[in-house]
Structure 1
Amino acid sequence: MKPRDTLALRARRLLAQSARRLGTADPLEDLGADIDESLDVPYGEPLEDTPLSTQFSEQTPEQLNFVMRAAGQGVTGADRIQGASQAMTRVVERHFGRGARHWLDNQLEAVRSLDNGRSCAWGAAFGSAFDRAGLAESYVHCEWGPQLMDALPAPLHRIATLAMASMPGLRPVIMSVRCGRAAGAQQLSFESERPLSLAALQPLMDQLGLGHRHAGLMSAVAFILGARFVLPAEAAMLTLRPLRQGVELRLDVSLDAIPDLPSQLMALTRLQMTERPRSLQGMDRWLMALTPDGYPGPGTVSVLSVWVRPDLPARVALYLRPASLDPRLERLREAPAPSAPAPAPQPVAGQALWSSSAWLPAQA
């Protein structure tokens, strides 16, 4: 009898293969059961979006980083909040200890205690990053709203209030909690309900101590998007994270919401990283690792992310919808094989990970 083809089985194959090719620890040892539970959906069953995505970041090009959310009929936002928070709590305690788990419980208290699940659209998603030594970081994204602003810790509340006062049209939509080997952090993501001019970020960045990074961020985003300096409404998401050395600001762009994307988007991304050979080599290796056997490419790039810090110029991250998990990308398998050795497989720009009103940001 032929085994049932599910998203969970395909995700397992993809992640195991990618871990071997990247030389990272096997994520299935920690998260295999969570993948089985969250993605126990027949492959090909109609879904609004692919529930597992992978990420490349210039800062950590050697890591296998992916985020998933529970899929299937009857799964509610409250179910996803409960499942994602429980999964993260378990792996954080196992890898980082009880102190880290206690800190995490405090950060998630508002999400767990408030009646946030009944009215939410997607609820939450759970992500992890693995390197050669094992779990490097775990994180959870939770649907957020203005009614929960007072539950934020003071440093994040201060910069979030500043952002909304400086840029009318920003709406809080996602609160993320991240926990790594050395420290944890909490961040807030805002969707821009109005068209966002990249130049309009300057006053906010000045107030956050990032004014000297504005030109670099604006140049990187506009260059990759083909000289586009204004992003459509609901196409951009701004994420703020307080750090010891200041504030990290990240701009995420849903490529599905950008009209007339340049056909050479990946080439422009590579050009943006020309002076950073480690980043280029890491991206090529990541693309190869995420390309399943029998496919000419890894999948569809859906989110472009550029972030800055006081001590870090603009850097790039990409989110990818894996080809082997999306029935709409099966056509990639039918493409003729190249007759000569080819460079690293290239993804194509495509639709957003989730609808524009509830999509997750690329994490840097």
Structure 2
Amino acid sequence: MKQKIRMGMVGGGAGAFIGGVHRMAAAIDGEIELVCGAFSSDPERSRASGAQLSLPPERCYGTFQEMIKAEKRLKPEKRMQFVSIVTPNHVHFAPAKMALENGFHVICDKPLAFNMKEALALEKLVEKTGLIFALTHNYTGYPMVKQARQMIRHGELGKIRKVVVEYPQGWLSTKAEDTGSKQAAWRTDPQRSGIAGAMGDIGTHAENLAEYITGLHITELCADISTFVPGRLLDDDGNVLLHFNNGAKGILHASQISAGEENNLNIRVYGEKGGLEWRQMEPNTLIVKWLDKQTQVFRTGIAPLYPESLAHTRIPGGHPEGYLEAFANIYRNFAFCVRARMEGKEPDPMYTDFPSVQDGVRGMKFIEKVIASGKSKSKWVAM
């Protein structure tokens, strides 16, 4: 009987939104089992959260340090095999570093770390240990995002000329951090979020999606960063001009004060032969517009699609697949790679497609350069 990959979790206790998302995503394919956790910075709350998840008391830890040390002492067939880190930004680095140093693979929520120094240290540690590290830029898991990536990779749109990526939200249009909202409080706190607010929280998703789909890298940017809500300590809106390494130009807009918007992440990419459009709130549809023929509409699970898209499609066409399934694709691919490592095999290249520590470093560089450009009078800043 095939054994599930055993997961320990840091963060994600009672009242945490993203922890539940990670647990659901990890469980969807039956590849992963949650066996232990340190779910809160409060030891009592951590143990109570573990009990609510039906974990045995001895596997509900008060701190991540306690968890990693105790799990390492267990027999190999029982101990956790990787750590999932679902904490606010300022608590990404320490548990990731300790897990890697003690031989555990890591999945970490984005952004990679609190600052660039921490991000580079994690990159070096992953290279040194050879362990598997995934970053949950979950929007890369959608089948139609993978279809878009493959169409561009195979040259169907010709040379890419222009990229427009947007992520408007409206949930921070008022000072929600003063209303008791846990999610708003840490995201607007420089001590927990880092130097950026909206640009770190959702701007990095837009940056990652643009680079993932196009296969290009941003080489320089020019940012206009704003804080509209009085008294807020971090940015809540940003507009960025982009230059890419093939000469393409781009526009990136991320906002959490776009009143009425939900999670309207969308991207348009234009090449010499045509352009494509994908929207996260209608994720099963990819629209491709051609210079010399009629518009095409691609749908999840309905041929013709590239194998990379079909491999990340779970149910027949016409049955909606969404956020959790895309998130689960990252966990499944990560689990397949961990299992291949355990069996001394090379993983199927189809399933090595998940955001890496290097993607995390690029995300941190984007945050730092956007904020630097926003404060600079000369504006254009090299990536």
Suppose you compute semi-axes √(5λ) of the Cα gyration tensor in Å for every structure in 1, 2: which one lands on 29, 26, 19?
-> 1
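Identify which of structures 1, 2 gives the largest calculated value of Rg/Rh (Cα atoms, Kirkwood Rh), for residues 110-301 alone.
Top value of Rg/Rh (Cα atoms, Kirkwood Rh), for residues 110-301 alone goes to structure 2.
Taken together, the values in this text are just the output of simple stated rules run on the coordinates, not laboratory data. Everything quoted here is computed from the prediction, not taken from an experiment.
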